[in-house]
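K.L.:
The next part holds the structures, each set out as structure tokens.
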Structure P
Amino acid sequence: MKTLFFDCNDQLAPVWQRVLRPDDPAIDVNRTPFESKELPRLLKGYEIAIDDHSYMPTEFVDQCEGLKHIVFLGTGPASYMSLADMAARHIKVHIIKGYGDTAVAEHTIALMFAASREVARMDREVRAGAWTPHEGVQLLGKTLGVIGLGGIGSEVMRIARGMGMDVIAWNRTPKPGAPMVSLDELLERSDVISMNLTLGDETRGFLGAAHFARMKPGVIFVNTARGALVDEGALIEALRSGRIRHAGLDVFHAEPLKPDHPLAHMQNVTITSHAAFRTLEASMTLMRRAIDIVKNVHAGKA
């Protein structure tokens, strides 16, 4: 079975080389940028595709004859392809969990600090010649609400407790020993809210206008999970009204975020480029697990 890592970039290429082993199956690597419509040409003759966060529209996947497996480098393929369409076409989508829980949690905390202290805004202003010290928010003793207590959410909770924050959480399933509250209570009590749910059909658009209206005025909102978990229009309105004091966002409905997007022009938004999981440690684990999935497919174990 032939395999292509079809969207390897310059950042991941050296990591990929570091984790390869002599007994690994042959995997071709494409480092040339392409458009989605070129997928049929790229994947011609390949049964396994490794996808690092590239969109795979069904109309083009339909033209990829022979494709049977997609190894998605992460846990959110629903943002980049229709999982129902893939299943209907007997294409198995493999995900990789837990490789970067600590990396994403640390990035969440970094965005929390940046949002609470206006770090990015002051950086922009000082570089432009303005010297305006902005008042920030002290996090010690504040209440953090974590939505989603998987591996990442649990790490966010652990770190925040170590910082002296009072942490409450909501999860779709019970988590014994965790400080669980109802979603409404979390929205009403939290000074800071961290979105850490997995995106799926049941969580798409999870937070809407009614949820933002229940939040404490002046709340800080951080999302390092998936942009589609949130109604984007409602988020923008909550930022404009001041209901949300500041948002730290690593993920968006459409990526890359376009320069003319409203979020890109809001002073009370700190933006990063879907980089929460990008550490050397996490990337090495991710690449190695992707190769192991390919090995298991070859062996008939996946």
Structure Q
Amino acid sequence: MSPLVIGLVAISAVLHVAWNVRLKTAGDPLRAATVGMLAASVGIIPAGIVAWWWSGAQPLPAEGVALGIVSGVIEAAYFVLLSAAYRRGDLSVVYPIARGSAPLLAVAIGLVVLGERLGVTGWLGVALSIAGFLVLQQPWRVLRGHGTHDPSIAFALATGVTIATYTAIDRVGTRLIEPLTYAAILWLTASLALVVWIRLVAGGGILTDGRDENRRSAVGGWLTLGAYLLILTALSVAPLSGVAPLRESAAVFAAAWGSVRLGEAATRVETVRRVGASVLIVGGAILLAVGGP
């Protein structure tokens, strides 16, 4: 893989972690996510319209539009679940589990539903990923009565389900509609769905009380949009099997940042455990991409 692609994916990973740091440190992660998505929509929707016009302004296929809308709704669910996880748990735990569980879920669907087969390398990837989850969660401590159940884990795993779902949908949707136009449909749908959710379920207004808080959330939205566009660029010149595992390297960045900068790890040993577990999860994702079905 070329240094250009590696650089694009690495920058995308850093931007995505920065966006998640913003969500984790926000007073209200869900409202921060909504403000960020709305801010990014100001950029991606005009870009999507221009891309559609530039490509000939042909009528958009109904199937592609429908997939973009469905993906947008699932993206909104992703933010609802991720926000719930961040309100209950650490960035250095939630992010690696949410991102790392998605490849495992995709493989499970392929094996159980589609009847696909997994090679030795793929099974090694599964083993590494599971080992990383176990090291990160340490379920044996709870069973022995030496620890307490982390309520964020269930929400992080549910977030991983949404990631696996919208990723599978987007793979099809971006082949039916020009990627920028598809992203505009997705972004608009997700933003509106989040606004509706806050109004009907969460209650209150969209904006938070502090102007600086809203400004940081808006900047975070532009960061995640930049991460998305960089990934699209990388995918235009490199295969998904190479880009996806590199993208998961963000889990290591998140684990390190949360453990050290946010003070989530009380000791150096705890920092090493969390970062090491994330390395195992990312290693498993890489092997799954190389030896998956």
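FYI, it's all coordinate maths here, none of it is from the lab. Computed from a prediction, not measured in an experiment: that's the story for all the values here. Cβ atoms are built from the backbone, for glycine too; each structure is taken alone.
K.L.:
A value of 2.6 was derived for distance in nm of label points 7 Å out along Cα→Cβ at positions 167 and 191; which structure in P, Q was it taken from?
P.N.:
Working through the options, I get structure Q.
K.L.:
Which one of P, Q has helix-only ellipticity at 222 nm (-39500 (n - 2.57) for each DSSP H run of 4 or more, over all residues; to 500), as calculated from the coordinates, equal to -9500?
P.N.:
Source structure: P.
K.L.:
Any idea which of P, Q comes out highest on FRET efficiency 1/(1 + (r/R0)^6) of positions 119 and 207 (r between Cβ atoms, R0 = 25 Å, to 0.05)?
P.N.:
P
K.L.:
Out of P, Q, which one gives 118 for volume of the Cα convex hull per residue in Å³, for residues 71-150 alone as computed from the coordinates?
P.N.:
Only structure Q yields this read-out.
K.L.:
When relative contact order in percent (Cα under 8 Å, 6 or more apart) is computed for each of P, Q, which one produces 18?
P.N.:
P
K.L.:
Right, next: When distance in nm of label points 7 Å out along Cα→Cβ at positions 103 and 135 is computed for each of P, Q, which one produces 1.5?
P.N.:
Q
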